[in-house]
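In the part that follows, the structures are each spelled out as structure tokens.
A short reminder: the numbers here are calculations on the coordinates, not readings from a lab. Note that the structure is predicted; figures quoted are calculated from it, not measured. Cβ atoms are built from the backbone, for glycine too; each structure is taken alone.
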Structure P
Amino acid sequence: MGQIIEFKRPDGSACRGYLASAAQGLPGVVVIQEWWGLNDQICGVADRFARAGFNALAPDLFKGRVTQEADEASHLMNGLDFPGATHQDIRGAVDHLRRLGSAKVAAMGFCMGGALTIAAAVHVPDLAAGVCFYGIPPADFADPANIRIPFQGHFAGKDDWCTPAAVDALEASMLAGGATPEIYRYAADHAFFNQARGEVYDAACANAAWERSIAFLRRHLA
């Protein structure tokens, strides 16, 4: 359904991304990749958003590099310029969708992309909402207490990275900051939404999270 395009970052340089279009004027979603790269799974999520009535753009944060090996994925993530990804790639994707006619644009992402969703919710102007799947950035880069847009989070109860305690702290921080986040917790493993990872994929939890995400985005991007 979609295609690889190039769009402009705020600094004027180009970034690649996968664009799945629904129709001009419909709301937009920036889909932010996991540490595996811009792979078929993430492009498939963008296509799924397009079928649901959203224009979706997934920026290629690793500049064409994709892996299935955890060690290499960790290396790619640790080498990523997170401020650049937030202020340039993701902001550029938001701006591109707005230029295409999406009056309101949300960010959503998984794992690394979930952490970057929170960062975007703090730092990116013109973002209308954020949906985070099992990712939390360092508070010194993006403090969730500073989020001022509608926010929904989906977290796994059996997660040793975004632990239940970390999720509780995230929610408490946002509530203390005056936000009213929607936080959902699932009896599942980290990456439970990823159909390509059969060892952790949980269809029931993934479907529930998807329906909640779509309802949330339709409510806040209308």
Structure Q
Amino acid sequence: MKKILFISIILFFTSLSSVQAIENLPLHLKIMSTHNTVEPQIWKNTIFLTARPRGNPRFVGVAFDFESYGIIHPFEINESGIFIYTAQAPEMREIHYRLIIDGLWMADPLGVHNERDKYGIMVSKLEAGEPEYVKVKGPESDNSGNTTFSIRSRPDSTVSIVGTFNGWDPYMTPLKESFSGVYSTNLRLKKGTYFYYFIIDGRKAMDPMNFSRAMNREGEEVCQIVIP
């Protein structure tokens, strides 16, 4: 019985790792295709650091100022022998960090923005670019019959739209995150009046850019759009 339970646990974590690998496929491919060290960077909202110290170091890690340098995060080694560290980038313009190689703290030798902090210690700096601001509008229809629905929410949300055009099915019409925190979809709609609302992470959300409202048969408030 214990053996069966142990095998079940292994299969569970194996399948979980496979799902996570699929969800992070672009990052996984970038890690696997990195054959040389690269300049420290923020890539697709991910901190991406590399190292290839001389000799055979037993440990390479990194510590960040936003954690008061209290946590040392280990690098991993890819098939090309490159030490790589990745993590979700925090929402701040500047990130300061130091490398730890076999217990020795130092600024990143690959860093191009190394500087002394207020204590006179050399640290490395990552700068996040200005986030691109995308204006979100209400439903827009063109002459070809396409209607675009958009809404803003927090990044990495699960967003869908339900309405009379899809039988109020919460799974039929998911929205894609075209920009960070901006979700949209294009639908082919004929002339007529339609009713709809969004679902964000399982909760109903009205369209804040469409002030035309109506009541459905259940007495719920919904959004209304008229395709001329």
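In table form, for the structure just shown:
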quantity	calculated
Structure from which 16 was derived, relative contact order in percent (Cα under 8 Å, 6 or more apart), options P, Q	P
Read-out helix-only ellipticity at 222 nm (-39500 (n - 2.57) for each DSSP H run of 4 or more, over all residues; to 500), computed value -4500, structure in P, Q	Q
Volume of the Cα convex hull per residue in Å³ from the coordinates reads 107; which among P, Q	P
FRET efficiency 1/(1 + (r/R0)^6) of positions 98 and 138 (r between Cβ atoms, R0 = 35 Å, to 0.05) from the coordinates reads 0.80; which among P, Q	P
Top of P, Q by FRET efficiency 1/(1 + (r/R0)^6) of positions 50 and 210 (r between Cβ atoms, R0 = 35 Å, to 0.05), largest first	P
